[in-house]
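FYI, it's all coordinate maths here, none of it is from the lab. Since the structure is predicted, the reported quantities are computational estimates derived from the model, not experimental observations. Cβ atoms are built from the backbone, for glycine too; each structure is taken alone.
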Structure I
Amino acid sequence: MKLRRSSLSVPGNSVKMLTKSAESQADCIVIDLEDSVPVSVKEKTRNELPDILRQLNFGQKELAIRINSLTTGFAHMDLVQVIKADPDAIVIPKAESPEDVIYVDRLLTSLENNGAGTKMVTIQAIIETARGVQSVDEIAGSSRRLTALIFGIGDYLADTGARITAWTDEIAAMCIYARSRMLLAAAAAGIDAIDSVYPDFKDADGLRAESQKGAMMGFKGKWAIHPAQIEVINESFTPTMDEFRRAKRMVQAYEKAMEQGKGSIAIDDKMIDEAAIKIAQKQCAMAKHLGLWDQI
C-alpha cells in the first residue's frame, strides 16, 4: 500500500529545503524542476540533482520529480538526467492528453531498458488546464505506470480565466466540477486522486477544513507547499482511531458471517452493506500500513 496523504513540493535548486524535506513527515516528496526553478538555472539544477539526492535519506517516503512541461525545451533532458537520481515517480505538469503520458512512459521504458535507474518509475499527472479536464478519462487510463492524478488549482483558474484577486474559502468550491471529474476518472482507473494545494500556509484552520472536505469527497491526499502544512494534511486524510476500530469490527464481523454462510451482517443494530465493507477494508489496510492494527 502506498500512502499519498501529503505530497510536499520542494524547489529542486534549494539544497536546504531538500534536506529539510527528507526529515519531514510527508508521505511523498515532489522535487520541482518547473515553476519554482528560474529558467536561468534549470539546466544546472537538473544536472546537479542526482548527486544531491544520493547524499540524502528519504526513508520510506515516495520520491517524485516534477519535470518541466512537455511543451518546453526542457522536459526531454529533464527525464534523461533525473532518472539517474533513481526516483520513484515522475510528475507531468499540465497533462492535457493521453499522448503526454504515453510519451513519458515510452521514454522511461527506453531509459530503463538501457540500464538507467534500479526500478520501474511510475508516473503522476497534474490536471491543471481546461483541456486536461476534458481529456481526464483518457489520461487516467493511458499507462500502467500512472498511479495518481493531481488537481492543479492555480493554473486551472488562470487557464479558465477566473477573476481571482485573493484566496478565499469559496475557490475550491468554484472548481468542484473539475475536481469531481478528475476524482471520478481516477477512481474508475483504480489510481489515486490528489487534491490541490492550499496557498495560505499560515491558515491551519482553513487548510484543515478544506482537507477534511477533500477526504470526504474521496481524495487520497493533498499537495503541500510548506512543511507546516504536513501535520494537518496527514491528520485530515487519516481515519481517527475510533473509525479504525469500527472498521476492524466490521471486517471481522463480515469475515465471520462469510464463514458461517450468512449473507448480511448488523453492527450496533444497523445493517452493513457491501459498500460499507469495502470502505472498512481500505481503512483496515491503512491501519496495518501505519502499524496501528494491534492498537485498535
Structure II
Amino acid sequence: MNEPTIAVLCGGTSPEREVSLGSGRYVASALTHAHPTGMFVVDADALPAGLDPAGHIVCSTLHGIFGEDGGMQRLLNAVGFHYAGSGAEASDLCFDKWRTRQTVSALGVPVAPGRLLAAAHKPATVELAAELGDQIVLKPNRQGSSVGLQIITSKAGQEIALAGLRQGEWIAEKRIIGRELTVGLLRGRAMGVVEIVPKSGVFDYASKYTKGLTEYFAPAVIPEDTATEARRLAEATFAACGCRDYARVDFMFSTDGGLYFLEINTLPGMKETSLLPMSARCVGLDFNALCRELVAPAVERFQLARPRPA
C-alpha cells in the first residue's frame, strides 16, 4: 500500500497566523526528507480542502485560537484523521491557563498566587494589590502564548490595566522575579532545559518574535538539581494534563531558588530557532530528526489502524 502523506497544517485565523505560517514551512521542509509531505494553509475555522483520512496523517503547526484550543482537533477526530500532538480534550485544557493552573497545582506543581478575573466584574485595585502585591502579571486566560501579556509594577499601573480590560477572562498572578526556563518533551519525556533572557526583561510577544530582542542559553546554566527538578515537573505536568506526543512547559526559576509553573504549550513554535528545537538540540536531536520524532507516534497509530491483508 502507498505510504501516507504528512499534511502539515499552518496559518489559521488567530493573531499568531504569521508565526504559524513560518512554523509550517520549516516543518514541511524538514519532513520531506523522511515522508511524502504536503503543506496545507488554513484560512478559516474549518478543515482545508484536499485532506483524506485514508491517505493523510496531520501534523498541525497552527498556533492560538482554533489551532491549540481543541477546535481543529475535534474536527480531525470527527472525520477520523490520525494526527500528531495532543487530542482535543488535552488541547482545550492546556489552552485554558486557569484550568491548567488548577490541574498542576493539585498535583503539587508550584504556581504563583493568582486569581481569575472577568472583564465585566473586575476587582478594585486596592483589593488586587492587597492580595497579589504591587507587581503582577496580567494575561488573557484563553489566548496564545505571550499574546496580551502585561507586566505591571505599581498600583497605578494596575489601575490603568484593569480599566483597559473590555471583555473576556484574564489571569492576574503575583510577579515572580527570577529567570525564565522552558523544557521540551517528546512522548512525555523531558529534553533539555533552555533559559530565556529577554533584553527588555519581559518575554512578551515582541521579545519572542523580534530577532535580537532575546538571548537563549541551551542548555540553561543552572544548578543540575534545578534542571533535574524542572524536567521532573515538566513530565508530571504533561501527564496530568493528558498530553500526547510532544509539548513544551515553561517555568520561572525564582531568586529564592523555587520553580513556578507558567504554562504548557501543546503546539509550540517550530522554526529551527524556536524553543522546542533548542531543547531537542540539548539531547542531540537536530531539527530534521525532531520533526521526524514529532510525527512518529501518529504514523504508528495510523499503521496500527490499517486493515491487515487477509
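Supply the structure label, taken from I, II, corresponding to relative contact order in percent (Cα under 8 Å, 6 or more apart) with the calculated value 15.
Numbers: I: 15; II: 19.
The value was obtained from structure I.
Once FRET efficiency 1/(1 + (r/R0)^6) of positions 80 and 136 (r between Cβ atoms, R0 = 35 Å, to 0.05) is calculated for all of I, II, which comes out largest?
Numbers: I: 0.80; II: 0.20.
Structure I comes out on top.
For Rg and Dmax of the Cα atoms in Å, the calculated result is 19.7, 73, so let me know which of I, II that is.
Values: I: 20.2, 68; II: 19.7, 73.
Computing Rg and Dmax of the Cα atoms in Å on every structure in I, II gives 19.7, 73 only for II.
Please state which of the structures I, II yields -10500 when helix-only ellipticity at 222 nm (-39500 (n - 2.57) for each DSSP H run of 4 or more, over all residues; to 500) is computed from it.
Numbers: I: -14000; II: -10500.
Structure of origin is II.
Taking distance in nm of label points 7 Å out along Cα→Cβ at positions 144 and 216 from the coordinates of each of I, II, which one would give 1.6? List each step's numbers first, then the result.
Working: I: 3.9; II: 1.6.
It must be structure II, since only it matches.
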